[in-house]
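Okay, got some structures for you below.
Only the coordinates and a few stated rules stand behind these numbers; no lab work does. Since we're looking at a predicted model, the values are computed, not measured. Cβ atoms are built from the backbone, for glycine too; each structure is taken alone.
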Structure I
Amino acid sequence: MVNVVLGIVEKENKILLVKRERGDFANLWAIPGGKVEESEHLDTAIMREMHEEIGIPMDFVKLLGTATEIMHDKNATSFLYICLLNMKNESVISNPEFETKWFTIDEIKEADNIVESDKMFINQFYFRHDKNYLKLDCYCDNNGKYYWK
C-alpha cells in the first residue's frame with residue numbers, strides 16, 4: 001500500500017490543478033500531491049510535495065478526508081489523504097514542475113480532462129464537506145481508458 005497526500009488549494013473560487021506529464025494519467029489535470037516518505041507526517045509531506053510540484057510554499061490548513069483507491073489493472077492500493085492548503089503570502093506560481101491552471105467549480109464538474117477520482121475527491125471533501133471515508137475501485141478498459149466504481 002502506498003500513502004499519498006493530495007493538496008486542494010482554493011483562490012477566488014477556483015481550485016488549482018496540475019497537468020500530469022507521465023504515468024497512468026498523463027495529459028490529464030489532477031490535484032497536486034505525491035507519496036508520503038518514510039518517517040514523514042502528512043502536513044510535512046503535502047507541503048514538501050506542493051513546493052516540489054508548484055514551486056511555492058504552502059500552509060497546511062486541515063485534513064479534509066481520506067480514501068483508498070485500488071487500481072485493479074496494477075493490483076495496487078493507495079491510501080489517500082486529501083488536505084486543504086493556503087498559499088503563503090499570496091505567492092505567485094513560478095517555475096513549477098508541472099503546468100498549473102486554476103479551474104472554476106463549473107469547469108471541474110464539466111471537464112473530461114481531469115482525473116475522475118480527483119473530481120470525486122474535490123466534490124466530496126471540498127464542495128460537500130463530507131468527511132466520510134471514500135472507497136474507490138479503478139479499472140482499465142480494453143482501450144486503456146480508466147473508469148471508477
Structure II
Amino acid sequence: MSRREVLLKALAATPGDLERMVRGISDTAVTHSPTPDHWSIADVLCHLHMVEEHYLDRLQRVTAETRPLIPAIHPHPAAHDLTLPLARVVVNFKQARQTTLTFLQNLKAGDWQRTAVHPAWGEVTFRALVQHLVDHDTSHLNQMIEIQQWMKREVGS
C-alpha cells in the first residue's frame with residue numbers, strides 16, 4: 001500500500017471514528033468541558049468541521065497555483081456553533097470530509113509532490129499537508145477520548 005493510500009484510508013476512517021465516539025452522548029453532555037479553558041466534545045467537532053473546510057481550500061490552492069503562500073489555519077473557538085444538535089455536526093463534518101476525499105482521490109500522483117510555503121513550516125509538499133491533516137484528526141480524536149474520560153469521572157455521562 002502506498003503512502004498516499006494510507007493517508008486516504010486514515011482520512012476516510014475519521015468520520016466513522018467520530019460517530020462511534022459520540023454514540024450515546026446526549027446533546028447537553030456534549031457541551032460539558034473539564035474547565036472553561038478546555039474544549040467540550042461539541043467544540044472539538046465544530047473545530048474539525050471548520051478546519052476541514054479551510055484545509056480543502058488550502059489543498060486546492062496548492063494544486064492550482066505554483067508554490068503558493070498558504071496561511072495558517074486557526075479558527076477561533078468563539079465561532080463554534082454549540083447550538084447545533086450533535087448528529088448535525090457529525091453529518092456536517094462527514095460531508096465536508098467526503099468532499100476532501102473526492103478531491104484527493106481525483107488527483108494525479110504528481111500533484112502530491114507539489115509544494116507550498118507555510119508561515120511556520122516553510123516549504124511543504126502537498127503530501128506533507130495531507131499528513132498534517134491526518135495528524136490533526138488523530139490529535140483531536142485523542143482529545144475527545146480525554147474529555148470522555150473526564151465526563152465519566154466528573155459528570156457521570
Structure III
Amino acid sequence: MAGAQADVWEDKAQISEVLIRYATGIDRRDWELFRSIWADDAVSDYGRGFRFHGPDEVTEYMIETHRPMGATQHRMTNMVIEVDGDRATARTYAHVVLMVDKNDPTAWMDVIAHYDDVFVRTPDGWRISERKARQSRRLTSG
C-alpha cells in the first residue's frame with residue numbers, strides 16, 4: 001500500500017505542476033509552455049461563450065487576449081486533486097490580477113475564479129483534457 005500511496009502523491013505533484021505551468025506560461029507569455037499542458041483533444045470552457053477545442057485554439061485565444069496587457073499574475077491555490085488510474089480531476093482556485101492596458105499602469109482587473117479540470121495521463125505526462133472555468137468576482141480599476 002505504501003508504494004501505491006506514493007504513486008498517487010507523485011501523480012498529484014505532477015498534476016499540480018501542470019496547473020502551475022498554466023499560470024507561468026501565461027504570465028511569462030511562454031506560449032509553448034502554455035500549449036504543452038493540454039491534451040490534443042482538450043475542450044476548454046471559460047464561460048460566456050468562450051469554448052475552445054484543442055490546444056491551438058485556447059493558446060491563440062490567450063495570446064490575443066494578453067497581447068495588449070502589461071503584467072499579469074495568475075495565482076493558483078487550493079488544488080483538490082483526485083487520481084483514478086490514468087485519469088484525474090482537480091478543482092483549483094485562481095486569483096488573477098491583470099494590467100489590462102500595458103500603456104496605462106492604472107488599468108487593472110482583479111478576478112476570482114475556479115477551474116474544474118479533467119486530466120489524462122499521456123506518454124508525455126499529465127495533460128488537461130477538459131476544463132470548465134468560472135468567475136465568481138471581477139473588479140476593474142483605472
Of the structures labelled I, II, III, one was used to calculate relative contact order in percent (Cα under 8 Å, 6 or more apart), giving 23. Name it.
III
Thinking of I, II, III, which structure, once helix-only ellipticity at 222 nm (-39500 (n - 2.57) for each DSSP H run of 4 or more, over all residues; to 500) is computed, gives back -4500?
I
Highest-scoring structure on FRET efficiency 1/(1 + (r/R0)^6) of positions 12 and 36 (r between Cβ atoms, R0 = 35 Å, to 0.05) (candidates I, II, III) is III
Determine which structure produced the value 4.8 for distance in nm of label points 7 Å out along Cα→Cβ at positions 4 and 108, calculated from the coordinates; the candidates are I, II, III.
III
Which structure, out of I, II, III, was semi-axes √(5λ) of the Cα gyration tensor in Å derived from, given a value of 28, 16, 13?
III
